[in-house]
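Asks: Each in structure tokens, the structures are laid out below.
Bear in mind that the values in this text are calculations on the coordinates, not laboratory data. Please read all numbers here as calculations on a predicted model, not as lab measurements. Cβ atoms are built from the backbone, for glycine too; each structure is taken alone.
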Structure I
Amino acid sequence: MNYLIKDILSKQQLEKAFAFFKMIFIGMPVVDNPEYSFEKWEERMKNHGDLMLYASLDSEVIGIVFGRINNNHSITIGPVAVHENYSRIGIAKEMILLLEERAKHYGIHSISLGAVESAERFYSKLGYKGSLLIQSQIHSIEQLLSLNNKYKVEFTNIYDGKVSQVCLELTEPDRDLQKEYEAVFPGCYTQMMYCKNIGITS
């Protein structure tokens, strides 16, 4: 299949890729997340459009992998999406590996991303290490920690001054624990996160 992987370097390219993102994730909270707004990605494109990739076939967007640089020499990847008609042929893998190589030239130490359940094995195969992120706007960090007596705590944080976050180190997803958190703490949200340390090009 003669698809091409391209950097997003123009507003026109971003508009096409962003329309694909909205189509794939329609109805999901991520579409309304301010960090995923068109304006935010346009701003990032001006500084590091080579970390925003899309796959194109016959001038149509069939996949995207967007990366954004954080303040601590890390990159967060997301959104990641490939059209269902072209899934499982290596497009996402090729884009992520390319983004990893590009990231090294920015002095990046690590890459992190959130994963839906169906993609967890895919990221593990690419060398990403899993952890469980637990978040709540109505429960304290102490409350969220009280339910865990099994896993090492990677970090705790108050995001944006209002969201309690607890991250637990897991070698494998623990669905029972996720269900328990969401049952004991209504309004709590859990998601597997994946992180990979990468080398730095001098």
Structure II
Amino acid sequence: MIGSLRGRLLRVDEGIALIEVSGTGYEVEMPESSLNEIGKPDSEVFVYIHHSVREDAHVLYGFSDYTARALFRVLIKVSGIGPKTALAALSTFDVPSFVAAVLQEQVNSLIRIPGVGKKSAERMIVELKDRLGRFNSESPSSAAKAKNSGSQAVFDEAVSALVNLGYRESDAVRAVSQEAGDGMDTGAIVVAALKLLSKK
């Protein structure tokens, strides 16, 4: 089984990175967050791999860090959550923000993941809540930021405001999760999130 790849990034197309290792090109499906972190075409990249063997294909899923791969492996064990939805979850949230959303039972945040409705989000919370403790402890400072998101209504309003300003919903969710703090109103969260997004 393939556990990681180090090689030259040839191209990225619709969520798939083509990585050349010793003359062989490997197509690797990756979440948007990892694709944004690994580098530009023609650069050397390193990715952690989850190697899925099916009857009709061998599929490689890649991640920029070990924790993201570990969370992906937990997610695909949830009833009704396949690799496509797990990748979408990791494209919408970073690991600490996703963990915080599950532990705080933020259904309205989780349904922002493409392919996840209210029932799927509720099932995700039930099945994952007891499994995510180690992820929470691995990133305490980031998780703490995500947990301080204030009321769900304020969180949703801030995300909606950023989307209306033209930002992608996945970027808006990540920015609000990272910047929101106790006692902050919607306007303050939006301003802080805009500062973060402007640095990208």
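Asks: Taking distance in nm of label points 7 Å out along Cα→Cβ at positions 13 and 93 for each of I, II, which is largest?
Replies: II
Asks: One of I, II was used to calculate relative contact order in percent (Cα under 8 Å, 6 or more apart), giving 14; which?
Replies: Structure II accounts for this read-out.
Asks: On to the next question. When you work out distance in nm of label points 7 Å out along Cα→Cβ at positions 29 and 61 for each of the structures I, II, which one comes out largest?
Replies: Biggest value here belongs to I.
Asks: Compare distance in nm of label points 7 Å out along Cα→Cβ at positions 101 and 173 across structures I, II and report the one with the greatest value.
Replies: Answer by largest value of distance in nm of label points 7 Å out along Cα→Cβ at positions 101 and 173: I.
Asks: Ranked by distance in nm of label points 7 Å out along Cα→Cβ at positions 157 and 181, which of I, II sits at the highest value?
Replies: II
Asks: Still on this model: Can you tell which of I, II yields -9000 when helix-only ellipticity at 222 nm (-39500 (n - 2.57) for each DSSP H run of 4 or more, over all residues; to 500) is derived from it?
Replies: It was calculated from structure I.
Asks: Tell me which of I, II gives 1.22 when you compute Cα Rg over 2.2 N^0.38 Å, for residues 125-188 alone.
Replies: II
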